[in-house]
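Novice: Listed after this line are the structures, all set down as structure tokens.
Every number in this text was worked out from the coordinates using simple rules, so none of it is lab data. For clarity, every value in this text was computed on a predicted model and none was experimentally measured. Cβ atoms are built from the backbone, for glycine too; each structure is taken alone.
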Structure I
Amino acid sequence: MSSASWLNLPADSLFGLANLPYGVFTTADRSARTGVAIGDYVLDLAAATGDAVHSTGSLNAFLARGPEGWAALRERTTEWLTDERWQPAIEPHLIRRADVALQLPIDIADYVDFYSSLHHAENLGRMFRPGSPPLTLNWRYLPVGYHGRAGTVQVSGAPVIRPRGQRRPAAESAPTFGPSERLDIEAEVGFVVGVPSEPGRPVPVGAFDQHVFGVCLVNDWSARDLQAWEYVPLGPFLGKSFLTSISPWVVPLAALEAARVRPPSREPEPLPYLRDADPWGLDITLEVFVNGALVSRPPFAGMYWTGAQQLAHLTVNGANVRTGDLYASGTISGPNRHERGSLIELSWNGTDPVVLSDGRTRTFLEDGDEVTITATAPGPHGARIGFGEVTGRIHPALPADPG
């Protein structure tokens, strides 16, 4: 079997044989089914396999089959796309990506968001707790997180309607109500759970790839003014829950072996349940664009806590995970300004505006702005793995209810 595809893919294709990400798509004449991205095409798995699991409109049923099922289909798909004997049978099931509409790839069971970038946490600490240590006492001991709202996770392209809520200007003693004036982004990586765990049984760090199928991109839109007023004492709520956007393609962990790296050194040493002899740091580079202008390149390789440690912590109290659970890394930021994954950091809480390529400036998002996050990672033999993109355009707040 050849290592090249009979599709004659360009050498620099981000959706090459080393990737094979999964998504859910529709066409003008057919309902939602599962597909694999290959080059400029989508392979219709429902038609190619005849397996009803790929006609459900969601990846969940396939993800529940676990690592053996994932590996078997990946091997089979690779053979179909490399062995010319399969070309007559498979070619009719290839559809140009430009001709499909991509859907939310999973039915979200639960959504958890973490706060695992050292540089992001230190930046926010310096902004809001000047004169105090930038990190809270617990930060280096555990992956801090909060439980989000699964029902407002939507696929890339969904409109971002400016949220309303309470916000208290710094000079005022009481809050006002209205549209958020400090709408922000958070560039993140998300982990998609395939195999559930049993209630009461924590998932050890070494079992990460037995439960997590793959990775997607996440933009955890944030209303900073709503968040600042509400978060004491229980943390994020309405400032986060209005929308979280994810990319339509889920890149399997199997495609990311060449991207594995050791995470940064940790001091103090994590508690035993968070120690990982075979760590899952990932060398993923994100790019953030505002109205087409590149404003940041956050490096995921520098994240303090890995996806494996986040899963171990998420379940250590006995909480179980389910097929379709999504948990996100938290904002990804590096040590340099051009590596910060949120506007609140890039503009230093509005005091140092970001200059776009057309000369306009931004501190926070304005109506009509469009944000796109993309990412790549190393693949085998010098290839690059792509994650697609997660995009959203800001729409004005809906009119207030006259009642």
Structure II
Amino acid sequence: MRIEAASRIGRRCAGGLAFLVCCGCAKRPELTFAAGGAPTELAVWEQITNAFERETGVRVALQRMPADSAQQRQAILIALKARQPDPDVFLMDVAWVGTWAASGWLEPLPSPANNAFMPEVLQATDVFNGRLLALPVYLDAGLLYYRTDLLARVGLKKPPQTWRELEDSAVLIQHEVRQSDPTFYGFVWQGAQYEGLVVNFLEFAGAPGGFRAEGSTLNVKLPANVQALSLMRDCIWSLKISPPNTYTEMREEQTRSYFQDGHALYERNWSYAWTLHQNEDSKVRGKVGVASLPGQAPGESAATLGGYHVGVSAFSDAPANARRFALYITSREVQKILALKLGWNPGRRDLYDDAEILSRAPHLARLKEVFRTARPRPPVPDYTIVSQQIQAPLSAVLSRRKSPEEGLRAAQAGIDRFERRVARE
């Protein structure tokens, strides 16, 4: 009898386990969406995925990624290299799109209707070999923040359009403000040895500089780049309008806090800094303007394009619904939610004239033109590695261990070595 009882219990347990397994199968999400960010951002994405489920009946699991973009990239990269079906949909930093597109990891998307996106952004970033492989969710670009009150004090009615104008006004106003604030500097920017240094280098070089594709190779030894590196070095050492720790410590948050504490005239940063500069505890609240970055000559400004784009994995086991969700994320309604709840700059150009959004973020009216003319980082399959090849030589110039010419030769040698290694593989 004990044996029969045990057998009955075993059968019940097995049946219960089978029921649980089946329930688990029935509840398996049809899509997995990978997104990272702060808790507030993830909470909004949770609301968006829930709304999509209610409207379509397609279940979506939000795969919460770290806030750090490098960790996000690594996690998604592992899944793509292993050809895993999840995540089906993910957000990509603009610098990743070219590499992942060239690797064949992105599913083509249908062309958006009504030309709702900026065609310059789509062509520069999201179209690869004639196919649309991503769509912009959040746009960003390098901007020049400036103290409106200090420019007015010396009779300047508008921010500088050239680097020479920035130098002259920074030297003038720094000398005056230093009488009461010895820690004041004319210009703060990102000069530490990381990706931000390459971005700033591209912006100092402006439209004439950067990387030039010559056949299958990249050329960085350009006259405009020599001029740019010379100016970056001189801002720290001869003009002394940038802090001495620019090349050792200055990243986005260091420059933002320095400017926000009232110790700088100009600041190069991304658009996120605008909202923080308007906080109640900001010492520059109500005294900040935003403009396009200067160029080597008028009209030669070339802000670096930033932001996040949505892509669908080529290995998704539900590609139709994944494409559907990607289009949902970039719809006017969802993009407006991201703008109003998170302060994100819309990927769609038709929202830059939206009265409700502009009432909360009036600076977006100015950013529309900045984004249209912003320049992406070199659209090469392995940009991340190319960037790593030139960061140390650029830093050596800022620390005066190399001349600008020597630094660019070393950077070019690193790029050439990498390209030869890729060609052999």
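Novice: The value -4000 for helix-only ellipticity at 222 nm (-39500 (n - 2.57) for each DSSP H run of 4 or more, over all residues; to 500) was derived from one model only; which of I, II is it?
Specialist: Numbers: I: -4000; II: -15000.
The value was obtained from structure I.
Novice: Then there is this: By the measure mean count of other Cβ atoms within 10 Å over residues 94-101, tell me the structure among I, II with the highest figure. Write down the numbers at each step before the final one.
Specialist: Numbers: I: 14.9; II: 23.4.
Once mean count of other Cβ atoms within 10 Å over residues 94-101 is worked out for each structure, II has the highest.
Novice: Work out which structure the value 4, 20, 28, 23, 14, 5, 3, 2, 1, 0, 0 belongs to, where P(r) over Cα pairs in 10 Å bins from 0, in percent was derived from one of I, II. Kindly include the intermediate steps, with their values, before the conclusion.
Specialist: Details: I: 5, 22, 32, 25, 12, 3, 0, 0; II: 4, 20, 28, 23, 14, 5, 3, 2, 1, 0, 0.
The structure behind it is II.
Novice: Give the label, chosen from I, II, of the structure having the highest value of Rg/Rh (Cα atoms, Kirkwood Rh), for residues 158-357 alone.
Specialist: Working: I: 0.99; II: 1.04.
Greatest value across I, II: structure II.
Novice: On distance in nm of label points 7 Å out along Cα→Cβ at positions 38 and 342, which of the structures labelled I, II is highest? Walk me through the numbers on the way to the answer.
Specialist: Numbers: I: 4.1; II: 1.2.
Once distance in nm of label points 7 Å out along Cα→Cβ at positions 38 and 342 is worked out for each structure, I has the highest.
Novice: Given a value of 3.2 for distance in nm of label points 7 Å out along Cα→Cβ at positions 142 and 182, calculated from one of I, II, which structure does it belong to? Before the final figure, lay out each step's value.
Specialist: Working: I: 2.7; II: 3.2.
The value was obtained from structure II.
Novice: Thinking of I, II, which structure, once distance in nm of label points 7 Å out along Cα→Cβ at positions 214 and 230 is computed, gives back 2.0?
Specialist: Values: I: 3.3; II: 2.0.
The value was obtained from structure II.
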